[in-house]
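Structures are listed in the sections that come next.
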Structure 1
Amino acid sequence: MQNSLEILKSGGVGVIPTDTIYGLSGQSLSKKTVEIIYKIKGKDPKKPLIILIESIKNLSLFDIKVSDKTKKILSRLWPGKISIILPCPSKKFQYLHRGTKTLAFRLPAKARLRKLLKTTGPLLSTSANPTGKPFAKNTAEAKRYFGDKVDFYSGQKNLTSLPSTLISIKDDGIIILRQGSVKIK
């Protein structure tokens, strides 16, 4: 039987604990996997999802170019429970940005999760719940939601954190779009 790491690397989808809540996650660089996640979640196909990365350097995989000022902001906020929307004008990533020409990234604070991301590459992740339902606090709740539609479930603990704080960086300034786990003034 494949372990969760091998499943993720081969394009499978799993429910994993992130640094905030359980995430329905899979390869962000696989169009097929991304579409599977949207289908399982019942997500509006026009809304992009968050991509977990293990290093700021991973932004280059998505043709993301950031100014020196933005790099300083990223270095100040990451790693942490903050998802940051950055411009991604590349048509190559239409399947991710869904026409918005932006992508949201998070560099998690948990070393264990960053180690996983170093091995799997960037993972698309969204809260482990069907659209409109409460977040799954544990794998038992996630299994009730998704059953065998997901290739594996990982994690034992209840996660009761808020989702990540979501911000955008425009003209090298921060715009708060959703207050979450981290309070930003």
Structure 2
Amino acid sequence: MWWIHGNHDTDSEADYDNLFGSALADRNLHGRVVEVAGVRIAGLGGIFRGRIWHPTEGMHYESAEDFMNRCAEEDPWRVGLPLRHRSTIFPDDYYKLAGQRADILVTHEAPSCHPNGFEAVDELAQSLCVKTAFHGHHHDRLDYSACWSGLGFKAYGVGLRGLTQLDGTVLIPGQQDEHRMFRQGTINCG
């Protein structure tokens, strides 16, 4: 099992320790590309936070180190980055991946085909030359198939506590999938 973290994984010390202190801690995909069973998978965990970097509004801090050096008034956690910002996407995390090659991109934030997604995720996926991208964060699984040709890759949302195969086949539906699919339907790409 490989994973990326989400914003709720830093809600409390217990949540953080449950994941980052687990036996699977070394299986964190965030900020790297790994080969698993012959498939190259890139990962970008966390969320964009305007105080640090919001792709549509600009960058305030380039890295976690930059933030810590310039924000002495922040309350460090465990002699480092504040707990909340351990699930923040810093630009250097993003740019470290850009230009590498992968078959699949796994992110917490959604690509632009999601109503609350980001073109920056599209650009990262395109830079990596991925064929498929998966995201969580919004806890829904919308139908993005109408957008795939414009994106240049297939995108899938993975529902809350859901499980999806590499080809997009849902093994375990998310707990809110039926409700959200019925309410939101297929995404219209314009």
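Details
- Highest-scoring label, criterion being mean count of other Cβ atoms within 10 Å over residues 18-25, among 1, 2: 1
- Parent structure of the calculated result 1.2, given that distance in nm of label points 7 Å out along Cα→Cβ at positions 58 and 106 is the read-out and 1, 2 the choices: 1
- Looking across 1, 2, the calculation of relative contact order in percent (Cα under 8 Å, 6 or more apart) that yields 31 traces back to 1.
- For -0.26, -1.17, -1.41 (log10 I(q)/I(0) by the Debye sum over Cα atoms at q = 0.08, 0.17, 0.19 Å⁻¹, calculated) the corresponding structure among 1, 2: 2
- When distance in nm of label points 7 Å out along Cα→Cβ at positions 66 and 146 is worked out for each of 1, 2, structure 2 gives the greatest result.
No lab work stands behind these numbers, since they all come straight from the coordinates. Being a predicted model, the structure only gives us computed values, none of them experimental. Cβ atoms are built from the backbone, for glycine too; each structure is taken alone.
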